[in-house]
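Got some structures for you, see below.
Values in this text are rule-based calculations from the coordinates and carry no lab data. Predicted model only: the values in this text are computed from it and were never measured. Cβ atoms are built from the backbone, for glycine too; each structure is taken alone.
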Structure 1
Amino acid sequence: MDTTFDEGLLKPQAAWGAVLSMALCVAVLIASEFMPVSLLTPIAADLGISEGRIGQAISISGIFAVVTSLFIAGLTRRLDRKLVLTSFSLLLVASGLIVTFAPNFVVLMIGRALLGIAIGGFWSMSTSIVMRLVPEDAVPKGLAMINAGNAIAATISAPLGSLLGDYVGWRGAFFLVVPLALLALVWQWIGMPSLPPRDRKRSGNVFKLLLRRQVALGMTAIFLLFMGQFALFTYLRPFLESVTGVGVSALSAILLLMGLAGVAGTWAIGQLLGTRLYSIVIAIPLVMALIAAALVVLGSEPVAVAILLIGWGFFGTAAPVGWGTWLSRALRDDAEAGGGLQVAVIQLAITLGAALGGLLFDALGWWSPFALGAILLLGSGLAAAAAGIDQRKTAK
């Protein structure tokens, strides 16, 4: 029996507990995905490889997240969604253990691949699951709770990873996410109601959505945004250490301030999305492109760099909220497929951004992934403007 709100059988208390368990899992997923950003240097030193190559640890998780998000709806269409979500949480636990005890680069990448599967599957289904756990008028609140897990993880993962890495080593830092992943797994198993599939005849094919011009333009803007963002962000620690010349304590402080600015930006910009959606999703990447260019010019000035990175955190963390709002409007008739497509686009962008940034970092120096990020972010703003123009024409 499907004990969800749409059938009027689930108590609100149980639904919100399930949503909270998902928010915790999202926080651990995001923390696990981006913790290498603040630990590139010690991981590279321990495993005896370049920092650019360690950046591929983010890339490999992105590759598997892309494949999973594209096909998971079709592959699991006959399975209870509770079983599917808890399986992803179990993979998260396994990934944390494998990465912690990885003796070499290959085993590290295996652990990151498992993380990618968990990320792609969990994120692609999160919106549609929340829509089944709470009444329709409470869906925005439920999605906000999931995004809160994202924002919190984005705030603490990089600075906490940097700080813990200095005291307990990078392996100890990764191991600390395992108990949280176990807690999320147990909480989901206990608090999540049974969620049988609603339509077993659907193929789960997300590619047809790209035939809609509005969707294609929006996804292009999202792709360029995240590719540009992570071409730069992935290599932030080597930049701050070797160019700006900050120590571990200052590095952790800057990353923490970036995260706090991101939380503030998410709240502030979120208040404006109801009436200024396209203005915001156009302005954010353009401002970030200017910041990236300014970092290349002012990279050796610690105060200027700190101010610029706080601005980067303010706008960069808020960007997914804007495009999530866009998705809920543009694809409200197909939330699960739309969510899978968006996750695939984001993860592919992160993968390519981190990979290409790493190649440029090793070949040309620190400035090259920053310049690439600025160019891609400029393209994102232009694509978002085209999507806005198309939306206005459609509305007429």
Structure 2
Amino acid sequence: MTRAHALLSASGAHRWLTCTPSAKLEDTLPDTSSEAAHKGSHAHEIAELKLRKYFIEPMGPRKFANAMKKFKENELYEADMDRNTDLYLEYVQSVVHGFETKPYITIERKVDFSNYVPGGFGTSDCIVIGAKILHVIDYKNGQGHPVSAEDNAQMKLYALGALNAYSLLYDIETVCMSIVQPKVWDEPSFWEMSKTDLLAWGESIKPIAERASKGEGEYVVGEHCGFCRAKDTCRARVDQYFGAAKIAPLKPPLISWEEVGEVLKKAEGIVGWYNSLKESALARVLAGGEVSGWKAVEGRGSRQYADTDKAFEHLKASGIDEAILYVREPLTPPALEKELGKKQYKELLEVPGHVIKKPGAPALAPENDKRPALNSAAAVFGDNKE
């Protein structure tokens, strides 16, 4: 299933609401969807099948098994997709069963919020309505980027679209938003606001969305750049990163700690940006293009067996002890959690105390990071005074 996307998409709202010219700029560039994105789409199709089976289109075990078999035979399929979409189904079930009377539920519903965002529309994974509550639920398959439902622009736009579609049919006072991201959150992320506040937010973004639709405004660099198609060659990012090297001359031979903070802020993300830009340049050269001063060369190769079984049989026949040919080692807790699934892993290992959680090494983070600050070395390493 291929999803259509608006210029000002709900999924990109966190970006174009901050950097208004970015949507028009991205529209001039090819959509280079990653493998992770394709896997995410595949997982969404599995999630849709399970919800439809339970809520919309009851199907027999054989029909469902045949459908799942096709999904599992696809090269994009991963074992944890089955477990994680089960968790998504369980959460939607818990929401639906939480109503005293059966609520209205719709799956993969296209919603239109163009009265707030020019040409704005999107597809909401699941919408549940009942008891004056509108509940929008979204499934995320990835783990590299944790997504919170708290004040989430994508979810609020979906909710506005749902209000447009259903407010004449249902009396809605409260809007709930949930994101199920099993690879990141032990429990779904949840956010609630009143219908009045949501409508007020929709009105507040109208002028911003209007500028974004015209490509007007200034380019703004920040965390929202991560999935922008223009992130590698965006001049605003280049200016920001290399601006860190243009600090006014300092009279003292050493910069102050206040200046260190400013340098770190300006240089934040430069390593990731450089590596991503280098990958884009390599792709261009391999496609026959040119990047001034650079060329494509063969990287370091690797060795592998032509046929592992035949190679090892030959070694054993030559007198090599089989014991040195294999390494047996236990799976790490994270690897075992992936094999067992979060629920079974927690029940069998964490609850009985078979896994010890050690604190991570101290790391420097921006002030807006949600983790609590470490106040001293003693807080990190403990007080060793006797």
Structure 3
Amino acid sequence: MSRTAFKASPIAGAILALSAVTAHAQSNVTLYGIIDASIDYVSNEGGHHAVQAQNGMINGSRWGLKGAEDLGGGTSAVFQLENGFNIFNGKLGQGGRMFGRQAWVGLKDNTFGTVAFGRQYDPTIWYLAIYTGGFNGGTAFAHPFDNDNMGNSFRLDNAIQYTSPTWGGFSARGMYAFSNQAGGSKDNRAYSAGAGYSQGGLNLGASFIVIDNVGGNAGGAVDGSATGDATFIGSRQMVWGTAANYAYGHGIYGATWTHTRIDSGTSVNLGGYKPMGNASMSLDNFDVNVTYYVTPAFALLGTYTYTMSRFTNSQVSANPKWNQVNAQADYFLSKRTDIYVDAVYQHVSGGANTPFANAIICGYSQSSSPSQLVVGLGLRHRF
């Protein structure tokens, strides 16, 4: 991503008000962002087709600041603040947070790694999500209703994360997000870890996350309020999986498996929270994807996801299954500006008498039938 960097001298730092203290000559702050807008056709939203303006069919529109200060001896102070917004109405994203995408500060050491404090992505994003079809395909390509968070539906608040240096292609991360309640409460705490290996064109990853009593308190790790970003509300949510991709010739070929488990699930976010009836649920997502560069400026992306699940509460036992096919053509007008066409089709079966009887493509309202189709034409600019 091309970014504009500002070197902050003591005078410039004061003028820009980026710091309350005098900036060292070795400090820098980078302003960056993405603006993504599309016009989409949706075959069925609540029983009606729709043609609509859509923010972020691939990438949620955002702007951010990131920076580092050299403290000497191979150690730096680092930070990142990232805002999400809707390009079509100018409103804040992520429940109205000023920096809802990321907000953290930390210390980075070239020998020992990085420790960061704040609202962050957990290790499953860095070691699983980046190899799914949705990483390049974007929001609409996420696994059904983003049940495994590979589409970044939620971040973790109150988090501390350690990231190792890279040793011979190997790296690791570990994270703990506090419940922030007295008495050692586990209500709405989270912990996650992952590891990866990259060498030549081969990339491998494995990771997990556990959230206890998801949304159990308002100040905990995951926001389960009416305007929150939690996918499930329940006594526990777990996600784990493995992933790989390989670059060969003009193509990148990837495969990911994730397993999501929900204990005592009371509600699920399907464009608004719907009751689950204190259910237990497990989902397995199998994702295969190919990105092929026809030319350096023109890429084709195709992905297929098969999701099978088991849903049980006191009234019903069911096995919903989803088939989702995604396709994208992306043409770069320059290094920072591209136009794209996306098509996503989803079909669900076996979900009768559960909240999952009807299709729902991530980022859109639920269909009134088991199938849903979305086709979009978009423009994306990076700065």
Could you figure out which one of 1, 2, 3 the value 21.0, 67 for Rg and Dmax of the Cα atoms in Å was computed from? 3
Can you spot which of 1, 2, 3 the value 12.2 was calculated from, given it is mean count of other Cβ atoms within 10 Å over residues 62-69? 2
Please compute mean projected area of the Cα convex hull in nm², for residues 174-333 alone for structures 1, 2, 3 and give me the label with the greatest value. 2
Of structures 1, 2, 3, which gives -28000 when helix-only ellipticity at 222 nm (-39500 (n - 2.57) for each DSSP H run of 4 or more, over all residues; to 500) is computed from the coordinates? 1
